[in-house]
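Scrolling down, you'll hit the structures one after another.
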Structure I
Amino acid sequence: MKGSDLFVKALENEGVEYIFAVPGEENLDLLQSLKNSKIRLIITRHEQGAGFMAATYGRLTGKPGVCLATLGPGATNLVTPAAYAQLGGMPMLMITGQKPIKKSKQARFQIIDVVDMMRPITKYTKQIVNANNIASQVREAFRLAIEEKPGAVHLEFPEDIAQEDCSTEVFEPIGHIIPKPDERAIEEAVNMIQEAKMPLLLIGAGANRKVTCEALRAFVDHTGIYFFTTQMGKGVIDERHSQYLGTAALSSKDFLHTALDEADLIINIGHDTIEKPPFFMQKGGKKVIHINFNPAEVDPVYFPQLNVVGDITHSVKKLTAHLQKQSHWDFIFFKKIKSEIEGNLSKYFEDERFPMLPQRLVNLLRKNLASEDIITLDNGIYKLWFARNYTCHQPNTLLLDNALATMGAGLPSAMMVKMLYPDRNVIAVCGDGGFMMNSQEMETAVRLGLNLTVIVLNDKAYGMIKWKQEDMGFDDFGLDYQNPDFVKYAESYGAKGFRPESDRDFQKILQTCLSTDGVKLIDLPVDYSLNHPILNVMLKEKAQKL
């Protein structure tokens, strides 16, 4: 057996279903070995598309998604998806090719130190130098990718190693047991919560596991403690729950952050500061209990007084079993904040002006989608409106990135979602800037026969940066551009294109897109004129009066 055959056998042994790839000549042996494999090869139009699809597979399944690229420029194009997966806690294996390492054929042509390049943005990176080590190194890569906190791993597979004769041995995948938290830590956490006057629960992305969701719902129902989420923790508990306060979309000065200011204890479950911190700690201020798979990484704004380290689900169940409601707990202010939040978030939901307000779009999508349907977001100012205003009924039904916060991931993520959940409606919401970064994957989506809708919010500018520019008092300069005709652009790929001319027109088009097959694109003019007066001015003024 040659090395590339063993590599594919090792991947099959790990249960790999797909490889997302832009192959080069250094991958041809592996490509040939894949020809007779049950693993499905998905060719994308850019390595970023392959990487984002693999990362999204990992995010939704808990199993590493696999992507493949060649050496040099192919590998460098995987750097952004690597960071996306690593910061976002998504298990992913990247495989890159390399020239022969035992006998050079082309001197230094295209050769960079890919392993060293990947080291700061992966959990594990290794060049395979002996075909007999392939199986063990694949097993180790998968083990580390899945182990908490999940993330990106990388293997470099040189041409001559792919062609070497080797043994046929593979290693049986083994599960790993996450340690249970220390009982003393649980006892101390119970005491801290029961002694607090205004405890508040924070749910982050690390709590987004099915059994953890169920345990958290039981904890909230049992204690009556109010909760909020980070952006990547949305939907862990149904956001229609009576104790749900909202999502921390902004750094400060939103209604939710007023509640944070008043709380004397934050029970922080599954969050780390890689995702933008929803609150900042000060010495002598509120206390924080850190409940996660790993201890807190202390920095100037996060230094919790207690670590409860181990299996999150077990920790939450233990807390629920030992906690008793306390008569001195005071949630009156949180109830007031909840009322303010609900009243203000729904403003402009029925505003039919056109171009369309992002708040209106959020409302229309929520009305037209079932609880299990999924929206994927690219990165832009509209992400804040969706994080604040879109009510998630189930986990992983609004996929956004608040760790790397990269542009260009919205469309590839939606494609992967649709492949995993073919019976659900899937919509990618992208800004025109982010969409154009990987818009070529429209061809991939059409070729795969996917049924999904892409809504491109068209303001002909980098809207998020414009918002920041205005908030900082700078001149409106340097952030505008022109777009192609998105309808014709979609049609050139074999997709269907639509351009609504009114609110009512958009609603009809949306219904058409949700009820018909194929790839559909809606070029939606968007009105961002309220971004600054609401997010930068009104919220700060109102929050100060509460």
Structure II
Amino acid sequence: MSHPHPELSAPAPLPKGGLRVIPLGGLGEVGRNMTVFEHEDRLLVVDCGVLFPEDHHPGVDLILPDFSAIRDRLDAIEAVVLTHGHEDHIGAVPYLLRERGDIPLVGSKLTLALLESKFREHRLKNTVQHVVAAGETITFGPYELEFVAVNHSIPDALAVAIRTSAGLVLHTGDFKMDQLPLDGRITDLNAFARLGEEGVDLFLTDSTNAEVPGFTTHEKDITPVLDRVFHNSDQRIIVACFASHVHRVQQVLDSAVKHGRKVAWVGRSMVRNMGIARELGYLTVPPGLIVDAKELNKLPAHQQVLISTGSQGEPLSALSRIAQRTHSFVHLEENDTVVLASSLIPGNENAVYRVINGLSRLGAKVVHKGNALVHVSGHASAGELLYCYNIVKPRNVLPVHGEIRHMQANGDLARATGVPADRVLLAEDGVVVDLVDGVARIAGKVECGYVFVDGSTVGGLSEPALKDRRILGEEGFISVIVVVDSVTGKVVTGPEITARGFAEEATAFDKVRQPILTALEQAIADGTTDTYQLQQVMRRVIGRWVGNSLRRRPMIVPVVIQA
């Protein structure tokens, strides 16, 4: 199995007739999925999603793919193909369209409808959209695209077969092979087998669950568990899930009808997305079932169901505010039942458990994946991936969508089914893969970093600035100010020390004042008059003292004023 190396250089020009694959996100992480294909000097983009920040990204709202590798070639983009409507696949599209607004967008009806609501938020108008369905074929420049139905945790998901003169590529998007899906729409294995017979030169396949043995549990297995939760509760039920998980919401609605309860949406994205799903016919809602959240409070508790956002513990989400008792109209009562009907996205564990603890402290019964089957994955497990490799029979494999360990496990599965080890390529974001004469090889690497969205600022936050935020949050802040007589070179005022983020009393820093003065006077006596150099003397002295005495490495801002 070919592994990327950090010392890879920029790729040479693409050989004539070849196909280049440039992953700009989603390889080495769960989220931010974006892959660029290059052929005959034209580009095709598959997915353009966001990554949600973790604890070590303080103040960051979203993380985008890095467009810099294609920024000077935006006019060469034929289309952006969107495999499904999850945020980690469509969330960055508005930011790409800010740079070129007329890029054609290709996706299923639900996917493009979810995007349209984003465009209104971003004030983007007159976007170019092509609605496609499974079984359809459409051509953009040198790319012929065929769409294949796949089963996932959102309706209308599609895999895409990309035909070029360099060969046939099959990109699964996110998928699983649930044989009893709620909407009856199974992954089209007939199409996978047909493409396999045609000859798949490069197979890009979802790695998220490659470490999980066997087959992913059926969505239908959740229904009796939800029914038991409803049967056992004589008070209000709050269900938190992803705002795009139409199948899960449908199961909750069906249970509510069965047990004589009314339902209200809580959370802006839940209201918006379920409205779209209902309007397009993906969500079946009996008349009179949905009521306004404020009206729901007028009903007896045993007739109430709230379906909310916040299953990942997001600080500003509806569920987090309910847990903190800061929600404007939803107030948790003792023995209410809260169901977290979603998986844990890596990095969100602490936030989710914080919410669970907050709900439990208020007396709620919390049902989650750890204690009941209230969620199943939307991704193919190892058994399903083996099945796919055997029917697709790919010549070359590039595992996508997952952390390194997931992609390695996926590559191992490909090799186990007979794909030669040197034809299984393990890449990361920015690592370029070329398909030339039927053989895929790693060709180099392009610059590919994180682009942070901080409020209304896109890309203005650098890694050093983020590191500063982490230091401020974890290690504290110290400023040291002295005034030096510019004629005599004597320290006339200070050092004045201000510390924030320390448990110690302010008087604790009195012990370092004299060492700072002594070091400054020695430096001045040795002929140092430059303000910057004197500041560095102070930084070294107080930094050493804080490290030794308080075991901290704070941000230190030394200031020398010449008077």
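Where does the value 21.6 come from, among I, II, when mean count of other Cβ atoms within 10 Å over residues 162-169 is the thing being computed? Derived from II, not from the others.
With respect to volume of the Cα convex hull per residue in Å³, for residues 290-481 alone, the largest value across structures I, II is given by II.
Upon calculation of helix-only ellipticity at 222 nm (-39500 (n - 2.57) for each DSSP H run of 4 or more, over all residues; to 500) from the atomic coordinates, which of the structures I, II produces -11000? Only one of I, II returns -11000 for helix-only ellipticity at 222 nm (-39500 (n - 2.57) for each DSSP H run of 4 or more, over all residues; to 500), namely I. A value of 13 was computed for relative contact order in percent (Cα under 8 Å, 6 or more apart); which of I, II is the source structure? Structure of origin is I. Tell me which of I, II gives -0.64 when you compute log10 I(q)/I(0) by the Debye sum over Cα atoms at q = 0.08 Å⁻¹. Attributed to the structure labelled II. One of I, II was used to calculate distance in nm of label points 7 Å out along Cα→Cβ at positions 154 and 538, giving 5.2; which? Only structure II yields this read-out.
Every number in this text was worked out from the coordinates using simple rules, so none of it is lab data. As the structure is a prediction and not an experimental result, all values here were calculated from the model. Cβ atoms are built from the backbone, for glycine too; each structure is taken alone.
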